[in-house]
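Bear in mind these aren't lab numbers, they're just calculated from the coordinates by the rules spelled out. Treat the numbers as computed from the prediction; the structure is a model and nothing was measured. Cβ atoms are built from the backbone, for glycine too; each structure is taken alone.
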Structure P
Amino acid sequence: MQSHILSIILFTPLVGAVLLLFVPKESKQAIRWIGNLFGLAGFLVSLPLVPWFWAQRFLPGFKFMEGAPNNWIPSIGAGYVLGIDGISFLLIMLTTLLGWIRSFLRGRRSKPA
């Protein structure tokens, strides 16, 4: 899992959004549950980055590199490469945490009078 952790973090919200396309808009409770579930899943999937990144923090260069350049669409030279450095690590953790908090608090908001 460590070799594809960034792709999993990246595509977890996308899977939730695609799933929400098939939920009727009248079932607000199901929409809230699915949003909360995938928001929490994105955060939980990103948590293993903390000890893994901490162990590699003094190594130079990007961490958790995955993908290959010029391998995605070779005819146009497009590639899919992911990697993180120190500031990217902090931003990933912040984004996944705030995404879940926002989703959780949005479901708890009372209706305006």
Structure Q
Amino acid sequence: MPTETATPTSARMLDLDKPLYTISVAAEILASHPRTLMMYEAMGLGVPERTATNRRRYSQRDILTLSAIQRLTRQHGLNIAGARYVIKCLQLLDAHAIPRPPELAGIDIEHVRL
């Protein structure tokens, strides 16, 4: 009977900061236009890594960050600055174990980096 070797949880999880996705794949995942992702990059949100040939590569963390921003802008009617502010406020609430407002309870910001 083969025995399974125990691997640490972190080794089994995907590295959230590993640049994986091209701009077109990231745009498809986020249901956005690649130009929108370029605009977010210019604003300092979800800045992708660059390859040796200067091509953008988005990490899973970038996708999660942009997804949270899009959810706030599309579903809650905030502008980009408002979405950034709300995410920072939610991070502070979570860090101090203060309950979130019910309207924002579903926003996943655990892996978001601004």
* Asked: For which of P, Q does log10 I(q)/I(0) by the Debye sum over Cα atoms at q = 0.14, 0.18, 0.21 Å⁻¹, calculated from the coordinates, equal -0.64, -0.93, -1.15?
  -> Q
* Structure fact -> distance in nm of label points 7 Å out along Cα→Cβ at positions 21 and 53: greatest across P, Q for structure P
* Read-out helix-only ellipticity at 222 nm (-39500 (n - 2.57) for each DSSP H run of 4 or more, over all residues; to 500), computed value -19000, structure in P, Q -> P
* Can you spot which of P, Q the value 10.5 was calculated from, given it is Kirkwood radius over Cα pairs in Å, for residues 61-100 alone? => Q
* Asked: A value of 28 was derived for relative contact order in percent (Cα under 8 Å, 6 or more apart); which structure in P, Q was it taken from?
  -> P
